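Following this line, the structures themselves.
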Structure 1
Amino acid sequence: MAHCIVPAAEQILDQEFKVLDHGFVRLVDYMGGDARIVQTARVSYGEGTKTVREDAGLIDYLMRHQHTSPFEHVVLELHCKMPIFVARQWIRHRTARLNEISGRYSVMKDEFYIPAPAQISLQSTDNKQGRAKEEVPPELQQKVIDLLRRDQGTAYASYNELIENGIARELARINLPLSMYTQWYWQMDLHNLFHFIKLRADSHAQWEIQQYARAIAEIAKAIAPLAFESFERHVLNGKRFSSDEIAAVKELIAGNPNPLTGKRLSEFEAKLSS
């Protein structure tokens, strides 16, 4: 099996994709691409796969039928910089290898996330973990920004004072806020990276992590464009229906009323309209 070189990926190696005010995502290294997916699939499935003449057709077949193991042979190594609260959401995706900067060994930089005014929202009344859609008055937006900057400055000044007084770094850091930036090296295979993008680029995810997921999506698209196109078709823009939803579709095609009610009906209708 030959070493895979992807020209589009080579062009973006070490290039910073800027995210938020101080963050970025950077492709450090990669292993494989569309060619590697095809190679591993044909080894795994034997001679029968040779009936699929085009690489795109084979990759699309694998994605459509959820044969995921060939996608695991493509690996991305990323250098990422994000606010700690984003990192704590990110770390929920446990199918990765990572190494994060440590405040026990390093003095943390005076870098904090400040949301843009347009991203300052009220709490949603119908979504416990989301933001309301109505606009916040400019004076309240500015108040939020001023409060964040004030508290971040106070916290870092105290941290710096503890450091200057020789207090252990692992203790000095404990009052630093979630808005402080951290960094890590993150390695993940393409199959699990697609799952990360599906969940974190979704409109229901927190806006800040959506921005990182979209930057990573651009990198993944450069490394494996055929796989990403199939991922968009079948996963990002596709829908999965439960057995009762399929039954409802059959009833509607037959000209009968929709048998679904309540929350299941609203979820079904949301799938059809999105």
Structure 2
Amino acid sequence: MLLAFDVGNTKTAIGLHDGDRWVHTWRVSTRPGRLPDEMAAQLDGLLGLAGCPRDRIRRLAAASVVPAVTGALRTLAEQHFGSRLFVLDHRTAHGITLAVATPEETGPDRIANTIAVHHHYRVDAIVLDAGTALTFDVISAGGEYRGGAIAPGLGISAEALVRRTARLPRIELRPPKRVVGRHTVAALRSGLVLGWTGMVREMVRLLRAEVGGDPLVIATGGGARQVAEWSGVVDRVDERLTLEGVRIAWSRNADGKTATAAT
């Protein structure tokens, strides 16, 4: 079985794949200082809930935007699973083209999204990956990653506003009933949620206008369902898109036996 990791700045998605399907997926907090032994203990708990003993895991693969966690995962794979960690980056992204000025700077999560979209959809697409940041990935039907845009996620936008002001409270982020807020919480919800989703709609409109055609808009990441429901511009929600890209990339690299050095 394969254990795949999509390591983001705030959350890490973990998926267990048995060769035919995703058996379980989890989301846990990303902690760069966590030791490999601590990671192993956490994974034992998750695998136990899934009824899968550790010795059934044969391969581990990761797309990680946190170098410290990549290194810890490498040690975890070697010491606790007797395997080498497959690391997805621009060097191991087979079957697609990174048609950007600096391929080596392309985020592994965006590479994974491109691989999965090209493999499963084969259409022009815009991927909205809603996590700590909100990324917009522009992908051609031929498997070209053409670039995109990066914006703050809704959560960090709200956190920054609260931290930089003296009297504004933390609030539950959900759409308000009215645009004109009649008290502070309602006003915050209007500005944050409606303003943020307005940005999403406008960015999708601008991207569509620039790339032409009628690209499929896919939402993924921890906030995929929210951004789809609130913005009204998403054609499909695929919460496992990035993990699926990691799995496909792993399968294309010498049956998952090739690993790259952690950076």
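Every read-out reported here was derived from the displayed coordinates using simple, explicitly stated rules and does not represent laboratory data. Predicted, not measured: the structure shown is a model, and the values here were computed from it. Cβ atoms are built from the backbone, for glycine too; each structure is taken alone.
Worth pointing out:
- If mean count of other Cβ atoms within 10 Å over residues 117-124 is computed and equals 18.5, the structure in 1, 2: 2
- Source structure (of 1, 2) for mean count of other Cβ atoms within 10 Å over residues 5-12, computed value 21.8: 2
- Read-out semi-axes √(5λ) of the Cα gyration tensor in Å, computed value 40, 30, 14, structure in 1, 2: 1
- FRET efficiency 1/(1 + (r/R0)^6) of positions 157 and 253 (r between Cβ atoms, R0 = 30 Å, to 0.05) from the coordinates reads 0.00; which among 1, 2: 1
- Structure responsible for -0.54, -0.80, with log10 I(q)/I(0) by the Debye sum over Cα atoms at q = 0.15, 0.21 Å⁻¹, for residues 61-100 alone calculated and labels 1, 2 on offer: 1
- Here relative contact order in percent (Cα under 8 Å, 6 or more apart) was derived from just one of the structures 1, 2, and that gives 25; the source is 1.
- Origin of the derived value 0.7 (distance in nm of label points 7 Å out along Cα→Cβ at positions 93 and 245; candidates 1, 2): 2
- Parent structure of the calculated result -11000, given that helix-only ellipticity at 222 nm (-39500 (n - 2.57) for each DSSP H run of 4 or more, over all residues; to 500) is the read-out and 1, 2 the choices: 2
- Among 1, 2, which structure scores highest (criterion: distance in nm of label points 7 Å out along Cα→Cβ at positions 29 and 165): 1
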